[in-house]
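Read the figures in this text as sums done on the coordinates, not as results from a lab. Nothing here was measured: the structure is a model prediction, and the numbers come from that model.
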Structure I
Amino acid sequence: MGTNKAFGKVTEDNIPRGCDQNWGCGSFGASRGTRTHNGLDIKTTVGQQILSPISGKVTRFPFPYNSDLSYTGIEIVNSQYRVKIFYMKPTVLVNSQVNQGQVIGVAQNISAKYSSTMTNHIHIEVYNAKTGVLLNPETLF
């Protein structure tokens, strides 16, 4: 990953998910058939602590799947970035202030939804807070 320190780690080791044989790659912009991957996947183990990559306000707990509300996420916003992280159970409250590096939740078992052949991970999306433009998270770590 890059050397820009705008973002802190989201896991202790912050290792990107590579490519899974049946499920594609976790890099930003990877092919998803007719669309591209809008985020970056970071490897996790079930129950692993997830850290806030930025200091900001927790604005909501979005769901990555309309048809399966068992998987959750978090949105954190500051003056520069809007960050969404999915496949984690938040341990902080909506409207709370969090600091970069603070534990904000624990990883869920996303591999159980798809199959044990998918590497367990969290998914992080980053947007410019002012323009809403999607950013490549790989350039911010």
Structure II
Amino acid sequence: MKYWLMKSEPNTYSIADLQQEGQTIWDGVRNYQARNFLRQMTVDDLAFFYHSNTKIPGIVGLMRVVESQVIDPTQFDQKSPYYDPKSTTDSPRWQTVKVEFVKEFSKILTLEILKVRFTSEELLLVKKGNRLSVIPVAPEIASQILEML
């Protein structure tokens, strides 16, 4: 099992939305490095749900990968902001995963707290200029994050 951190803006899709729906396809990722991380995910991997682009960004919950190597359907939808005209059904460019809700944390583990606790070598999230929406988290760092909650 591997650990990940996946970002979403809460006004677009929040931990409460995932809790209500139970499961979702993590669609709309349009960065090749983040996509490559999504391709590495396997069933039962755990991911920290991170609220980004909000007044207090931070880790708010936990989710589990329930299906991997999912073709992102938004790449074919011409009405979607994630439409990719270079992608075809024979050769899709964007894969993703399906995740399920595991837990909403009782407190937000804020970006500021994470910056104090971890170096950029330990947790890519705190690296200056990092904007990836999907990043790996080393198991020992994931354990430390879970202990902080």
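Computing helix-only ellipticity at 222 nm (-39500 (n - 2.57) for each DSSP H run of 4 or more, over all residues; to 500) across structures I, II gives -6000 for structure II.
Thinking of I, II, which structure, once Rg/Rh (Cα atoms, Kirkwood Rh) is computed, gives back 0.96? Spell out each step's value before the answer.
Working: I: 0.93; II: 0.96.
Checking each candidate, the match is II.
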